[in-house]
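We did not get these values from a lab; they are worked out from the coordinates using the rules stated. All values reported here derive from a predicted model rather than from experimental measurement. Cβ atoms are built from the backbone, for glycine too; each structure is taken alone.
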Structure P
């Protein structure tokens, strides 16, 4: 495996590097298995949002907005904090954005273009494995989830890649998507949770002005909107990075990820007025219709019997976009 010059220092977080002639991927196993960087080889264009604050060790209850707020994490067994009941009178408290981003992951196998790691959830008896593999301009992500307990266990999963953006970058969805549901909207720009908005053209719930939800705004817009929809049957969602002349397309199986979330953050998060603000779009295939696993039970989320395992995959394809 290619090693970064920082490897071996006290603050490298076990950094692993995957690279080929097209892409370079950096992963921090000790910081929740975070994919901290994806860059275009040669050109050096960074695809992910960098950290909003320095990397630090995480506690099991650290709020997500007190973390670094950048890169690509995996949310399991919930996105939103909640308490779920399972088995014979058992319950589990799940913290903000789940267990995995706070935990140190174990590297099981590594090569120049591949990395297999696993981690144990802390709230529920779940073992999570992710294998990354670079193949040309594609980053493959293969997942395996196992229930190591003696009771059936519910779970929610969402991929959480925070892509860096510039104004006028554009989100692309298949034409079959005509409507989205608001999960949350800072300052009520899109209405209360549960409000349905047309896609991509809609109007502001505050002043009735037209909005193009597919078009990235500016850092000073103060926007922080979470949108969710049933996954399109076509199984893809894309972000056009206009300044890089690059299209980032996430391909996924709608049967494994029956919902799709979009996180639009144009300076509206974190809420702390003194904090550095995010400027990102996240494309989030998931199995939850709401961030909270507890609120999603009966409508979404998965369930594993004792000893059962489930596998699924997605892939990030990076392609060129011709200037127009």
Structure Q
């Protein structure tokens, strides 16, 4: 039984996953950087990853019940992400590769989200709605590449929600706290609805919501209104992408996929057009090592092998820069 060990370190989460070549997830250990103020300061995130990396690795081995002799390949998230955080994962992967004589595979973090979504849900050829901290994109596979059909022109939805949460005193990460507060309200306050063709903009919505908060609007009403407006925008461009591509599946991936209200709105939209809706479950919707390991399996089985000397990070690599040679 072949096994891949995957290391995730692009942003707030340091994760180690162990996945078999036939797609069984044996371990998915992680530790997330959190703070009550200031958000993600890259050097602070990197310091967190350095502090927890050995413990997370050992926890993964313990959960999987395997040893280094069972590991065939190491995969790491080499792009995109915060450079200081990416460097922690890169150095760790190189150290482990040299110490245990294992080949390396460099994985694009965004593509790994797509791959774990396919594996977990069984989706065949979906339109992907990728919504995480910095990312808000509508993606589909076409012509040997993942094509971006629409995206945010400013803030990623996750980052917008985190910024709002931080400014109103909820701390970081803010998305789950906003979701809880939104459940306590049904009072919609009008916010800027900004869809430009296939692209979206969240900056104006954030500015207006913060101004209304300063004017005395309740946190609950604003959290509810933020979600309703932003999620309706995503449903609109998702439906348009499905119509354009002729695809009959929509797969929601990324950390914001854990939001139950977003899932409910997209499910209704898909039902109305006779399409299938899938959402990656909570454990695999955010950043984690299992998705890096599974994408590493796909690339390794397609022939990729790298030495420590061949690897570096690519902090700004886009998903549509990558040739999809493993499909």
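Quick rundown of the values:
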{"quantity": "Structures P, Q, by distance in nm of label points 7 Å out along Cα→Cβ at positions 65 and 217: label with the highest value", "calculated": "Q"}
{"quantity": "Distance in nm of label points 7 Å out along Cα→Cβ at positions 153 and 257 - structure with the largest value, from P, Q", "calculated": "Q"}
{"quantity": "Answer label among P, Q for the case where distance in nm of label points 7 Å out along Cα→Cβ at positions 145 and 201, calculated from the coordinates, equals 2.6", "calculated": "Q"}
{"quantity": "Relative contact order in percent (Cα under 8 Å, 6 or more apart) from the coordinates reads 26; which among P, Q", "calculated": "Q"}
{"quantity": "Entry that produces 0 once helix-only ellipticity at 222 nm (-39500 (n - 2.57) for each DSSP H run of 4 or more, over all residues; to 500) is calculated, selected from P, Q", "calculated": "P"}
{"quantity": "Distance in nm of label points 7 Å out along Cα→Cβ at positions 25 and 241 - structure with the largest value, from P, Q", "calculated": "Q"}
{"quantity": "FRET efficiency 1/(1 + (r/R0)^6) of positions 105 and 129 (r between Cβ atoms, R0 = 30 Å, to 0.05) - highest-scoring structure of P, Q", "calculated": "P"}
{"quantity": "Among P, Q, which structure scores highest (criterion: distance in nm of label points 7 Å out along Cα→Cβ at positions 33 and 305)", "calculated": "Q"}
